[in-house]
Each structure stands twice: as C-alpha cells, then as structure tokens.
Structure P
Amino acid sequence: MPEKILVVEDEIALQETLAYNLKKEGYVVEVTGDGRSALEISRKLKPDLIVLDIMLPEMDGFEVARTLRKEMSTAILMLTARDDEIDRVVGLEVGADDYLTKPFSMRELLARVKAQLRRARILREEMGKSPESEPPHETISFDNLTINLTRREVTLNDKIVQLKPKEYELLQFFAEHRRQMLTREFILERVWGWDFIGDSRTVDVHVRWLRQKIEVNSSEPKRIVTVRGGGYRFEG
C-alpha cells in the first residue's frame, strides 16, 4: 500500500513541485497551505510523513508540530527559509524528526523523505510483532533505571518513562557503550544512520531531553556526562 505524505506549504509553486515529485515516487500526496487545515487533514489522513513549512498562515509550523506530537508519532520533516540555528533547534524541540533549509535540491528532499519513511516502517514492524513470539525479556539495569530491550520500554523507580523512539534508541546506545567516551559524530552515525543529513546539534537536543527524564537534576547530570571537547559518556 502506497505511503501517505502530507505537504504543508503556502508557496503554491513549491507546493505543486513537491507534490508532483513525491507522486512520481509512488506516494499518495495531500497538500494544504495553512497550519490549521494541516491539523485537520493530519487527524483524518493519518499520514506516514508530514513535510511541514515553518512560515504558514493561521498557525506556524512550530505550533503545528507541537500539537501533532501530542496526538501522533508521524514523522515530520520541517522546511525553513532561513539557515538560522534557532529554527533548527526549535524545530527539533517541538518534535520534528528532520529539517531542511530552503533552497534545497529535490534530490536531497527525496533522500530525506525516504530515510524517514524507512525508519517509520522499521518501527511499525517492531511494534507489530506478536507478543507470543517474543523471547524472554532482555533487560539492562543501572540501579533504579531499567531498559527492557524486548519491549523497548524504560522504567525509572519502577515507573515507565515516556520516551520518543529516537530518545529510546539513544539511551539504549549509551547503555550498550557504558563508560565509553562517544563523540557526537559517532553517535549521530550509529543512532540516526549514515544517511541522516543533519549536524551534531541533533544529538545535543536529544541528550537534553533524555537528561530531563532520567536524571535527578538535569542541570547537573550524573548519568549522561558531557566530556569537554569530546562528546558524552554514559555512567549508568
């Protein structure tokens, strides 16, 4: 079944170009030009990916992403007209999975679309496995923190910690490399994949989210330690 993509872009020429090229790749494509209708269509369509511009009438892309993240886990690729770091950081913080700065080549956009959809498929397949076929639960524990590798579930003080898929993958990677100094570039390659087109700021944002969820005091982390001039080290 063809994957569904919602394009949210108010510049008609670009909207039509994106829709044309995505349809050529075999995707089912819906388009809209404002934030409020993007929410309505997303709730009805349940797209596999949303290509979301930041500057939109009615409601900007940041608010759209923030709202959708509370309701669904659909992959979001944000488009920004400026190469400002603040746009990229805010986009990641409100729940975007990737970002692309205008102007961009259609080849690059299609590569990112395919990468995000591939990750979404893998996640769906893992979540759809029958419980009866699961092996005995394999866990990694560090005092009051437990990572259940079979269920992709994390508990802290016996309470489930709500993690986004990439936060979980990052924590598992840290746990499997306990007390090793890991550079941001190495983490980015292993957790996000060699085909991810982004920078190390992505790692910093996700580390900050993780610290807020698993550290006693996220401003003075004891589990995920920053190595000055190097990267991060997980102490457990």
Structure Q
Amino acid sequence: MTAGTAVKERPALILLPGMPLDAALWDHQLRHLADVVDPRVVELAGCDSVAAMADIVLAAAPPRFAVAGLSMGGYVALEILRRAPERVERLALLDTNARPDTAEATANRRDAVALARQGKYRHVARAALPRLVHPDRLADEGFVQSVLAQMERVGVDGYAREQEAIINRPDSRPGLGAIRCPTLILCGRQDALTPPALHEEMAAAIPGARLVLIEDCGHLSAMEQPQAVTALMRDWLLRP
C-alpha cells in the first residue's frame, strides 16, 4: 500500500439477539462475517421497551449500518426502521414476527415472569427449550447448555424486562411497505414460535424482500444451522 492510500472501512453490521439470549447467539456470524463487515452485538436486556432498545442501538451505531435481528431482535430492527430508515442500509429479519403480541401470548409471558421471580427461572428456561429449538437439538447437550448459559447471563431481571418489551411491542405491519433497503427474511422451517407463514406475510409486504426457509431448524436459526445462516447473510451483505 502506498503512502496516503486510504484503507476502506468495512460496513457495520449490528446484530440483535432474541429473548433471553446474548451475543453467543451470533457467535458463528461474528467469526465468519468479519472479513466483509464489522459485526457487533448490541445487548438489549437492560431495557423494558422496544423503543428504548432501538434508542440504544441508534446511539451506539455508526451513521449508516446493516441490521439483523432474531426474534425480539427483529422487533427492535423494525422499530429502528420506523425511527431512522435513512440510516439502515440492509435489513435481515430472522425467526421473528411483524404482528403485536396476542392476548394468549401475553398471559403466558406474565405467568413465566411470575415463576421466574419466584426462584424458578431455571425451570422456566428449560421448559422453553422444546419450543425454541428443533426436536433433534434437544439431545445435543452441548447446544442445550449453550442456550441455557445465555439465559442465565441475561438473568431474571433482564428476562422480565425483555418480556415486558415484547408484550408492549407495536404492530409493525403497517410500515412494512415503506421499507426500501435490501431485506432478507429467514426462518427455520420447524420454527414453532414464529412459523413460516408469519415470514411469508412479511416478505409479501416488503418490496423486493428475499424469503428463505432453513430445513431441520427451529426458532434459533443462527445457532441451530449457523453455516447456512452465515452463508445466506454473506450473500445478503454482498449482493449489490
């Protein structure tokens, strides 16, 4: 490199975890996308509203960035698009949902938080696993322990705050048609929490969105099928 030659900075990729998970959810993507982007995870467990989560991301992010959110992270990504669409270069929505919470889901969330606050957080965490991951993953003790360790790090208070944020999230469907950045919508085919139909709904509403279903995969696609997710995200990041 000759003197005075500018080094081109890698574009920023903001990764937003689901509830109640942390940066370990994105471990494979952090390691294997770093050659094309500057990936960084913004932790969200300190906030009890999607709006506050979006504010933290926008305060920490550079002027322009790509954003990928899984589950709760997707709710936050959509809030960021409402607040600052001009700052978002690319959007990836993984195993998430544009709809508001249902009355049944809200009741279940409040029951789970009550149990967690009664000292039964580990029980709550383990009980959630069958709906979070593909059935085949439940026999993978190393994988299960990785998920549970993330939940432990988020802790009861973080879990309660994130559940409150999810309960009160807005309906994002009215704004989907206004999204103009390259958008990847990705879902595990066996996702029991946010099934493929919800992703088909988002893909139909966002102009030019690409929808991909990952086989043999539940709700935690970034961890369950990391190679496939990373490859799809690389294509999304590099596609003109």
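No lab work stands behind these numbers, since they all come straight from the coordinates. Source: prediction; values computed, not measured. Cβ atoms are built from the backbone, for glycine too; each structure is taken alone.
Work out the source of 12 here, i.e. which of P, Q gives that when relative contact order in percent (Cα under 8 Å, 6 or more apart) is computed. Walk me through the intermediate numbers first.
Details: P: 12; Q: 24.
The value was obtained from structure P.
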Quick check: 0.5 is what I get for distance in nm of label points 7 Å out along Cα→Cβ at positions 17 and 41, calculated from one of P, Q. Which structure matches? Q
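Here log10 I(q)/I(0) by the Debye sum over Cα atoms at q = 0.16, 0.19 Å⁻¹, for residues 65-192 alone has been calculated and equals -0.91, -1.17, so which of P, Q was it run on?
Numbers: P: -1.01, -1.29; Q: -0.91, -1.17.
Going through each structure in turn, the value belongs to Q.
Here P(r) over Cα pairs in 10 Å bins from 0, in percent has been calculated and equals 8, 34, 38, 16, 3, 1, 0, so which of P, Q was it run on? Walk me through the numbers before you get to the answer.
On the way: P: 7, 30, 33, 21, 8, 0; Q: 8, 34, 38, 16, 3, 1, 0.
This figure was derived from Q.
Comparing P, Q, where is FRET efficiency 1/(1 + (r/R0)^6) of positions 25 and 153 (r between Cβ atoms, R0 = 25 Å, to 0.05) highest? Walk me through the numbers before you get to the answer.
On the way: P: 0.10; Q: 1.00.
Top value of FRET efficiency 1/(1 + (r/R0)^6) of positions 25 and 153 (r between Cβ atoms, R0 = 25 Å, to 0.05), among P, Q, belongs to structure Q.
Quick check on the output: 22.6 is mean count of other Cβ atoms within 10 Å over residues 73-80, derived from one of P, Q. Which one produced it? Don't jump to the answer; show the numbers that get you there.
Values: P: 22.6; Q: 27.4.
This value belongs to structure P.
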